[in-house]
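The following blocks contain the structures, represented as structure tokens.
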Structure 1
Amino acid sequence: MKSLYFVISSTDSKMGKFIQIMSSCPYNHVSFSFFSDFHDLLSFARYYYCAPFYGGFVHEGKQRYNSNTKILVYKIMVTDEQFDEIKDFILDMKQNKYKYLYNIIDAAFSIFKTSIPIKNSYTCLSFALLLLKKAGFPADTVYSIKALIECLKPYLFYSGILDDTLLDEDTDYLQVLPLHEILQKTLNQNTQLFLRYLKKAKS
């Protein structure tokens, strides 16, 4: 048997605060790690702080958090076969990063407690739920981080402050892009997303 770790955090970005207000939950983000010290956090989020609607699969560095970030960590035990399947899936994401998009449509509809799945497109929550499903964990009725916290309550491993000194550097996250580049990247990515959605709707 091996362990997987799901980290639910309370981030202090404007988008994070908005999600907390809309969801009536003090936590707004979900990450995943293979490691018990959570030094390598994986998630779906924006690539750059200055571009909130352009994102995808990311390795989260210390620049995405602060020294007072509150977290809840849940430990899920899996078989060696499940662990290897998830590891291979993550490897494919690393090797084909830009095939995977941030699902802004799903994020928008989450306010209404519904999900809009689109191929190879995830939010931080739907990414975590997919991994939980691969781990054999029943989470089909979870549509919010608040519900996920309730669902995972028996598996709580740690509650407290994230030790951001353990995280890698992520200087790209704070890179300031010209406005035209932000708009171009955001438009291009979300055009891809909507085309995937339309293809799914027609099939």
Structure 2
Amino acid sequence: MDTAVLLELHYLPCVQYFSKLAHYPVVYLEQQENYQKGGYRNRCHIAGANGLLRLSVPLRQGKNERQGIREVAIAYKEAWRAHHWASIRSAYGNAPFFEFYAGYLQPHFEQQPVYLFDFSLGLLQTLLGLLQLDCELHRTDEYKKETPEGLIDLRDTIHPKKHRLQPDAHFQPLPYPQVFLEKHGFLPNLSILDLLFCTGPQAGLILEQTFVA
């Protein structure tokens, strides 16, 4: 059985992304790629009072598409960190487990890391701990178009744009109680924050159930 997966690093990744982390004991994060706009690398989706809400980390001006992902710098001209956290609190302040987990996540929005990769990696590591997922994280040493045998390449398969999203026979969204469920119906595959704040300790079990063998 394949036990390792290769993914690019996302900002507050979606449930589908964490479904892989819950299933595969070894995860490689691609750190030798060039930045690609339009994906989840600097954005996430949460469920607000008015429906789906996109949060995007602003980047310093430049040709990010040609930059190595480790060189992509965050812009701080606007108070986006305060805005993101205020949006998260507004969306999930009434969720059953928000107060339990918020203290672990809010400090990330009070720091000012230079690079997007470092910011997203710090959040990912904290979330893995809160979800009690013990997958082993590695970072790639070089970019390889073809991956070695035994390593499942899922780079650029999880995408917010429908025409870029790749079919995934191993992921099946599992409904769970959401804050605005009665208003908007169930919104699948949001940021892992939605699942964590709404279901707490059950989040890990739900992630396991979303993976279809």
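Listed values, structure above:
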read-out: Which entry (1, 2) yields the derived value 3.2 for distance in nm of label points 7 Å out along Cα→Cβ at positions 79 and 143; value: 1
read-out: For 2.8 (distance in nm of label points 7 Å out along Cα→Cβ at positions 127 and 183, calculated) the corresponding structure among 1, 2; value: 1
read-out: Comparison of 1, 2 by relative contact order in percent (Cα under 8 Å, 6 or more apart) - largest value held by; value: 2
read-out: Origin of the value 45, 45, 32, where Cα extents along the principal axes in Å was derived from one of 1, 2; value: 2
read-out: When mean count of other Cβ atoms within 10 Å over residues 119-126 is computed for each of 1, 2, the largest belongs to; value: 1
read-out: For -11500 (helix-only ellipticity at 222 nm (-39500 (n - 2.57) for each DSSP H run of 4 or more, over all residues; to 500), calculated) the corresponding structure among 1, 2; value: 1
read-out: Mean count of other Cβ atoms within 10 Å over residues 47-54 - highest-scoring structure of 1, 2; value: 1
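Only the coordinates and a few stated rules stand behind these numbers; no lab work does. These figures come from a predicted structure and were not determined experimentally. Cβ atoms are built from the backbone, for glycine too; each structure is taken alone.
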